[in-house]
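Novice: Below you'll find the structures, each written out as structure tokens.
Here, each number is a calculation from the coordinates, and none is a lab measurement. Keep in mind that what you see is a predicted model, and the values were worked out from it rather than measured. Cβ atoms are built from the backbone, for glycine too; each structure is taken alone.
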Structure 1
């Protein structure tokens with residue numbers, strides 16, 4: 001039997017505050033800046049040092065006495081009795097000792113500081129290799145003791161399963177059950193794991209299960225309605241199809257990826273809807289698009305990825321569609337179809353935005369480099385890409401429910417997160433989620449050498465220089481990790497290295513099955529690893545003593561990204577936990593970032609100047625790259641805010657119809 005309070009929690013969600021605008025947004029931003037002051041970090045570190053000292057005093061406790069004290073604290077948190085904040089230092093000291101006895105790992109003071117920050121609702125920035133998985137366990141236990149749902153969100157199924165396996169003994173000693181929810185589970189297995197006190201899962205699985213539960217509840221999403229219906233129809237069982245216990249606490253690992261990069265990606269629950277006429281229209285639109293001439297018939301704005309038909313293009317389209325009936329009779333609709341077909345041709349490129357596998361278009365996440373086999377682009381774009389590739393055009397889908405990750409994570413009562421790169425997006429974390437970024441120092445000083453960036457006029461010159469650098473470091477016996485922006489670039493570099501007779505490991509959206517193993521071994525002597533952005537998130541690259549003596553892992557970035565965070569994530573793969581390491585960035589004036597955000601005349605002058613490599617030219621070009629990234633980041637932030645405002649407006653508008661937006 002499900003108690004009324006438990007049933008209420010299954011469907012209760014927190015109503016997020018509206019985004020601040022105008023002067024309110026400015027003042028709210030100042031509040032966020034105030035909360036990010038170094039004063040709070042220093043205070044947190046002092047508290048962490050005190051907790052670490054307290055934990056040392058608990059080494060003499062027997063296992064029985066330690067368990068008794070943990071159960072006593074668990075009861076306080078479950079009953080929410082007393083001033084819990086005053087108990088936190090004592091509780092964390094107990095948990096630190098518990099971690100050491102069950103896992104053989106004693107959290108460092110910086111990890112304790114990170115745990116404190118998470119418990120208090122901060123977004124903690126912790127460098128790669130500083131032990132974020134262990135850090136999350138401490139506030140995870142505190143949250144689970146309240147008997148409210150606690151979800152720890154990871155970036156993929158592998159990490160969710162791995163963390164449960166590695167941390168299970170810790171949670172069990174704390175009197176807690178722990179489980180993971182992954183993509184291959186049945187509804188029954190999902191329900192069983194969501195019933196655990198701590199649940200590890202991915203943002204995709206969590207959001208999808210939330211939407212499925214909302215659809216299953218239908219018109220009785222409010223618990224009061226369910227109570228009334230239960231009284232009227234005592235034979236009915238409304239909860240048998242639900243899998244989740246509800247939403248309350250979420251601790252998001254790699255929060256920059258989930259809350260920023262994938263923020264406006266909608267999670268859609270849909271079902272196929274046969275529409276053969278539309279399928280035929282997409283194929284015909286592709287044929288027509290091939291007859292339109294760039295500049296003359298249409299213009300393309302690379303910065304905004306926008307296509308517009310010229311007057312000549314409109315006339316040509318009218319002529320091409322002259323004898324066609326149905327949808328082609330509407331001028332607006334046929335122009336919309338043509339723009340869609342041209343967008344697919346100009347901006348959605350094979351081995352960049354997608355790959356073709358087994359006759360299907362599979363989307364590639366541009367931020368992580370991972371495949372997203374069960375996702376499709378909306379509003380006919382996916383069908384336009386299939387038509388472009390001369391593949392079988394699939395039927396469009398009927399949307400039953402949709403929700404962006406940005407909307408979803410604003411529904412949690414308590415939200416916190418961890419990332420290696422948070423400061424660049426500190427304003428967005430605060431404005432959208434109310435999360436202040438707290439930078440936690442490394443346990444040991446970082447001794448990474450940042451070599452001067454190298455910028456070239458053409459991509460060809462850049463790739464030649466990259467190969468030379470790989471060869472130079474390889475001959476020294478050092479391992480090299482080369483980061484590429486997409487599958488196409490990684491394959492091109494692989495071919496260049498083969499021509500030099502070099503052995504390497506290739507990790508991209510196509511060759512990703514051994515991701516963890518490839519990344520884990522990337523620190524071996526002389527090892528060369530080529531990887532897209534997926535490289536190693538959640539997996540440490542450990543160096544042998546030989547490699548440490550040679551200077552450690554050398555990381556090469558081969559192209560600047562729209563977000564400086566992603567560049568910093570790649571560089572963070574070297575020089576972890578006090579290890580030696582180095583990094584260098586290679587860029588060219590033909591990079592997409594430069595093409596989109598630097599005016600043409602400026603690009604031409606810089607290309608000429610780059611023929612004379614020198615310190616002054618390098619500094620100017622680095623400044624130009626930095627400004628381009630800043631422009632890209634600002635534009636992306638504005639777009640995400642705009643999408644959130646539109647979603648909020650849609651929800652308010654549809655609320656008058658009596659429909660639940662989250663349920664379709």
Structure 2
């Protein structure tokens with residue numbers, strides 16, 4: 001609902017626009033009445049009216065909004081409106097006084113016209129309406145006196161008063177109806193505005209962008225339509241530092257900078273810290289050039305009050321048609337491209353349908369996985385671990401496999417990350433643990449007393465209730481089990497990680513830090529983790545025989561693990577030279593294709609039967625040479 005001050009300000013703006021009409025009407029009225037009143041009196045009246053109108057215009061010419069009206073100025077405005085109406089209606093008094101019955105009729109017409117004009121111009125504000133129609137209404141009260149002075153029946157005067165009252169009632173009714181229509185129109189305009197604008201920043205919103213896209217698609221062009229999603233980097237820190245109110249101003253200022261680079265279209269707000277726009281380009285390469293220009297527009301810091309703020313953008317781009325079969329909305333594809341760019345640590349990203357995959361298929365894949373778990377359709381493959389001192393197999397790593405009969409065999413790199421994202425990793429891990437416990441018991445009954453390692457997702461490492469389930473499943477075989485966790489998962493929340501790993505260690509379960517060196521390794525966390533094994537990532541092992549740098553890093557990691565009281569295991573051993581070199585460097589155990597690929601339990605039994613006959617192979621000359629060079633380099 002519009003405030004009284006805002007309505008009065010709107011009336012003042014309308015009165016300024018109508019000033020010429022009112023002056024013209026006064027001149028015409030003076031010209032028509034001079035025959036009854038005389039030029040001298042008419043000119044005096046006209047001068048007085050013009051003075052009132054010009055004075056009102058000069059006094060309030062700066063008023064445009066409610067903020068321009070103080071209570072004192074509001075009273076002055078209403079007084080000026082009343083004064084103008086009183087002076088204009090005074091010509092009626094002159095006519096009724098000097099022209100007899102005919103002059104009274106003319107006065108009645110002047111006063112009625114004054115009421116109607118006041119209603120039309122001042123109906124936007126109730127106080128202004130009252131100030132404009134009450135004075136001429138009061139003039140009508142003098143009608144019986146003028147009728148009696150002219151020798152006419154006094155009833156004529158009362159008839160004029162009744163007509164005046166009826167006129168004012170009609171005017172007020174018209175005013176009420178017009179206010180209803182005006183308020184309805186204003187609400188509709190406001191609703192339309194809210195539909196197309198963000199209420200916080202006042203910028204156009206996603207709906208407005210989609211209208212732009214529809215209009216651009218309707219026009220013929222040889223260029224491609226591109227939508228850019230521009231994400232403000234570090235927006236959580238920025239908003240926390242400057243506050244919500246200033247952050248809305250920051251969004252507006254960023255949009256202003258971008259509009260300088262994109263004057264032919266509008267910048268919209270897609271979400272809290274994301275802007276968007278649509279434009280045409282000859283190619284995606286040119287679109288990337290435009291995106292770089294958007295980013296460069298923010299090279300100079302923004303100024304909000306006394307704050308000097310550095311802002312950067314990550315941009316996601318999507319073109320019309322590309323990827324439509326996966327995500328119909330081009331705006332949504334641009335949002336996904338922004339997420340893909342951030343995940344890949346790129347400043348500009350283009351929607352990649354191959355990376356995005358098919359979410360609908362992925363969702364059904366998880367349902368299929370749960371059904372496969374219940375039906376026992378999953379499998380576990382075991383990859384041997386060779387003890388480099390005894391030359392025997394002392395452990396295996398349990399790796400889940402899914403021989404999907406409908407889609408074909410699916411690798412764990414596809415469904416395991418998906419299970420982590422959808423929350424189904426717990427069911428999968430429980431199944432693998434249960435299967436590994438049963439298989440370990442079968443191995444023990446066959447005379448193979450080896451430990452079994454199972455990978456533990458970082459999503460489950462911090463779940464204290466899941467630790468209860470793990471220990472319940474493993475039961476009495478705890479001292480022959482090892483849980484492998486990545487260093488990155490352990491470092492996400494070190495306090496919870498150490499609490500869970502401490503529980504496993506207290507129960508006798510071994511703990512291995514998997515893929516060591518592939519993440520952001522931290523010695524501070526590593527020394528506090530209750531781990532018993534350290535697994536060197538295969539990236540450092542694959543080229544150990546050819547890269548002196550890798551050899552030195554492996555040697556340093558082995559020494560570090562031993563100094564912390566851990567066994568060190570190397571992954572990715574694919575050659576005899578690498579295996580021999582690891583043994584010479586003091587590594588405790590090794591795992592890789594050269595030792596044995598992941599295999600079903602039945603094949604593992606056969607492998608273990610043959611392995612004692614093979615034993616450890618003697619170190620090759622090349623291995624000894626590399627190891628000797630390495631020792632001389634480090635000494």
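Novice: With distance in nm of label points 7 Å out along Cα→Cβ at positions 163 and 483 derived from the coordinates and found to be 9.9, which of 1, 2 does the value describe?
Specialist: Attributed to the structure labelled 2.
Novice: Out of 1, 2, which one gives -19500 for helix-only ellipticity at 222 nm (-39500 (n - 2.57) for each DSSP H run of 4 or more, over all residues; to 500) as computed from the coordinates? Could you put the intermediate results ahead of the total?
Specialist: Details: 1: -15500; 2: -19500.
Only structure 2 yields this read-out.
Novice: Out of 1, 2, which structure matches 144, 50, 50 when Cα extents along the principal axes in Å is calculated?
Specialist: The read-out comes from structure 2.
Novice: Where does the value 17.8 come from, among 1, 2, when mean count of other Cβ atoms within 10 Å over residues 11-18 is the thing being computed?
Specialist: Corresponding structure: 2.
Novice: As an exercise: relative contact order in percent (Cα under 8 Å, 6 or more apart), calculated from one structure in 1, 2, equals 7. Which structure is it?
Specialist: 2
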